[in-house]
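Structures given as structure tokens follow.
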Structure P
Amino acid sequence: MITKPPLLLLSILCCAVVLPTYAAQTMHKVAEFITAKETGERLSPRPALKLEPLDQPDETFPTVMVDPAKTFQTIVGIGGALTDASAEVFAKLPAERQKEFLTAYFDMEKGIGYSLCRTNIHSCDFSSDSYAYAPAGDKDLVHFSVDHDKRYRIPFIKAALAAAPQPVTLVASPWSPPEWMKTNGSMLHGGSLKPEFAETWARYYGRFVRAYEQEGIRIWGLTVQNEPMATQTWESCLFTGDEERDFVREHLGPALVRDGLADVKLMIWDHNRGIIYQRAKAVYDDAEAAKYVWGTAFHWYVGDHFDNLRQVHDAWPAKNLMMTEGCFGPFEASRLQEWSFGEKYGESLLHDLNNWAVGWTDWNVLLDERGGPNHVGNFCFAPVHADTREGTLTYMNSYAYIGHFSKFIRPGARRVAATLNDDRLLATAFLNADGRVAVVVLNLKDEAIDFKLWIDGQAATTNSPAHSIITLVL
């Protein structure tokens, strides 16, 4: 745990989204940054490594082998969620701490350069109250209004976008239709969408996108429903795979097209990896539904199941995969220094990206000293916590672990081949649009491991301490 954000010394230029190219045999120095358990190192620079000629790697010496000529998916971005809760906590901070927070997350030099964010369509559990944008019975959405969001969330999102020197991509998700559209008469506790309100609910998404657009906030993508198989004590709504398919095909997809929003990226599922293949199949095997869908969103709860992502990609390679939520809970202040939280972020990011995810978002970017606010008491952890009584910020090690990816793997980067000959390490590699290669190496073991980075007949040797994460940039 740290109370000040780690400031990096390496200046990384903003990358235009163009096809990356790599010039072999031109790099001789490798910048290295490390975060390690039981040290003060958080995204800390190490002395530069020197690449030396090495025709081929040694099979018995631990080696991360990178081939920038073999490229895979293109990255949309990496970041977190700009929720009502985060916005309300941000508003309680003194101006100096607000500036520190925005710099820590969105600045590319002094912070970790978030480039992808998610927000909620009306209320979710991480709101101080349950609310909707249209009153009961407003089937034609005559009284639709996002005025509620103008107090905290819209100003917060605007501040985040303004703090970022690069464009930030924004995805929005609903947790539930308004209660008057639900079978259980409540936004909470599951329930389903009443068939007679399917068209109204479909138009609701477009009204939200246009309302935020009028506030100067562009919504790049939408998910159909947050966690459509979970009956929660908070805002929730159940959709089977077939119901989601039919809603997209018959209502939501056509509504977005009619509203001139066909370019908004629509994602299905938005739940865990366990049955992601079956949920994707329900929609993608229907051509009329699939034509409206850009990809499948997923969360990290209830098991890892990373290989399911690869199988979805292999079955439908034209569709995309995006991780949209992950966090730890319930909140306990005594666990703010727990190292395993950051490691979970690192492991998930690395495996999700290696299995074709094009984007990755954490849950709340900021919560208070209780892990909220949350109107149903579902308190949890965030990479940054504020003590609203003292006006201070605490950075968990998860902030640094995410930063090892978000700061160095920029929008437009393409994943490249990265292989290992030692099972004790995990690695991924990306070729940025400016030609730089970023390699992330994760050590979850209790032992330090010397290893080589090998690329194009050159190699450099370094050390991975126990429970550490390293980013190498060349």
Structure Q
Amino acid sequence: MSAAVPQPASRPGILRDARRIASLAWPLFFGQLAVLAFSTVDTVMTARYSAVDLAALAVGGAVYMTVFIGFMGVILAIGPIAGQLFGARQLVETGKQLHQAIWLALGLSVLGCLLLLFPHPFLALSHAEGEVADKVRGYLTGLAFALPSALLFTAFRGFNTAVSRPKVVMALQFGALVLKVPLNAVLVFGVDFATPLGMLHVDARGAAGCGIATAIVMGCQWLIAWEILRRDPFYAAFGLHERFMSRPDRASLMGLLRLGVPMGLSIGIEVTGFTFMAFFIARLGSTPVAGHQIAVNLVSIMFMMPLALANATSTLVAQRIGAEDLRDAGRIGWHGLQLGVVVAAAMGGSVYFARESLLNAYTQNEVIIAAAMPLLAWVMLFHIADAAQTLASFTLRAYKMATAPVVIYASAIWGVGLGGGYTLAFNMTGWTPDGLLGAQGFWAAATVGLTLAALGLSGFLIWMLNQQRSKA
């Protein structure tokens, strides 16, 4: 199979562009949903194991997401770079970017593993102590072994998205989920196996079992991905069958870092604005952070749709830029933003009205449900703002514009969202309304901060597209 560059449809309009985006977005959506199901499986199983383990999962998950997502953002610079090269039909140079992204993933894994194996700063920030802190350390130890495989697979995923081949990634992600579920159950709850040599006992490990299961599954996923790269005829056109690995190339690595570092910072700011909420909410006790964990997981599931649309839009925009069709690139970017907001509004409204049934699917613990229920009152506005900022930021990355979003994110998400949330949650001024104390204060401020980020990024994108249109 040869690598064909997608061509624009004739007489493009929003419906035609929506079909172009959807054809690439649907495998991305289902693949991302399978990845998120890892966290959902962990949350549901741990919630049924113990509230303490669920609190440890929330804190440990926040630590892992802070480390992984930031580094993932750096590696995903391969997307716009390889996408533009693919659009320009420079296939061998496109393949070279994958090898360089793999070297980058290996380097970042060293630092990431150290952060996960020695999480003392994060534990101090969350005030996690005693049994919760011990369980967080156990969970993160397993994830430290998962991180290298996860980052390597990120390079594989970014490359395949850039060349419009996301279905292979989706298949591997679903395969990993199929393995994750039974392995998770065994390691979380423990089990006795009857073998020809007698009974084999596996201890119940709670949250730590989730980390071990993830490490095993991610290792298997990356090994299969590597074999696909070596054997699938599709990748021969990119020069990936000619050698085991290209040597590290300073110019290519610097190109990835120039775009990837601000991308990683932007994603890191966005994610830490969310994960640091878990650290601070953990100070309020196990029940509030358990309720927050369920709310985060539910919102994260919803986020998979705008994220898929954003990835698809960004890929198509980058390919059209490489093909030197700036008018079509700008049109796709604008239509993608419109599509994302409309879909998010429909999803947000649906989840809001079904929130009671959804929470009951997570747990039957009435105390945890009561803690999570008021947090979901913010879900619709939060999700719409999240969709808008994601579509805008990903489209900007396709144009290799990643520095300005860092400033917007830092001001809106850290300044307004996190800083404002801390002020409201802990009543730092003495006038906070009772309804915005605790976890609700963080969610209210996060919604406002994310809305400001969406407005800032969308405004910058519209200005940039107007500039491009005037040059076309």
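Every number in this text was worked out from the coordinates using simple rules, so none of it is lab data. What you see is a predicted model; the values in this text were computed from it and never measured. Cβ atoms are built from the backbone, for glycine too; each structure is taken alone.
With distance in nm of label points 7 Å out along Cα→Cβ at positions 156 and 444 as the yardstick, tell me which of P, Q scores highest.
Working: P: 3.1; Q: 4.6.
Sorting by distance in nm of label points 7 Å out along Cα→Cβ at positions 156 and 444 in descending order puts Q first.
When helix-only ellipticity at 222 nm (-39500 (n - 2.57) for each DSSP H run of 4 or more, over all residues; to 500) is computed for each of P, Q, which one produces -7000? Label of the source structure: P.
For the structures shown (P, Q), mean count of other Cβ atoms within 10 Å over residues 260-267 is largest in Q.
Largest in relative contact order in percent (Cα under 8 Å, 6 or more apart) among the labelled structures P, Q is structure P. State the single structure among P, Q that was used to calculate mean count of other Cβ atoms within 10 Å over residues 228-235, giving 18.6. So the calculation was done on P. A value of 16.8 for mean count of other Cβ atoms within 10 Å over residues 108-115, calculated from one of P, Q, originates in structure Q. Match the computed value 22.8 of mean count of other Cβ atoms within 10 Å over residues 132-139 to one of the structures P, Q, and report its label. Of the options listed, only Q reproduces it. Ranked by Rg/Rh (Cα atoms, Kirkwood Rh), for residues 196-459 alone, structures P, Q are topped by Q, which has the highest value.
For FRET efficiency 1/(1 + (r/R0)^6) of positions 252 and 404 (r between Cβ atoms, R0 = 25 Å, to 0.05), the calculated result is 0.10, so let me know which of P, Q that is. Value 0.10 for FRET efficiency 1/(1 + (r/R0)^6) of positions 252 and 404 (r between Cβ atoms, R0 = 25 Å, to 0.05) corresponds to P out of P, Q.
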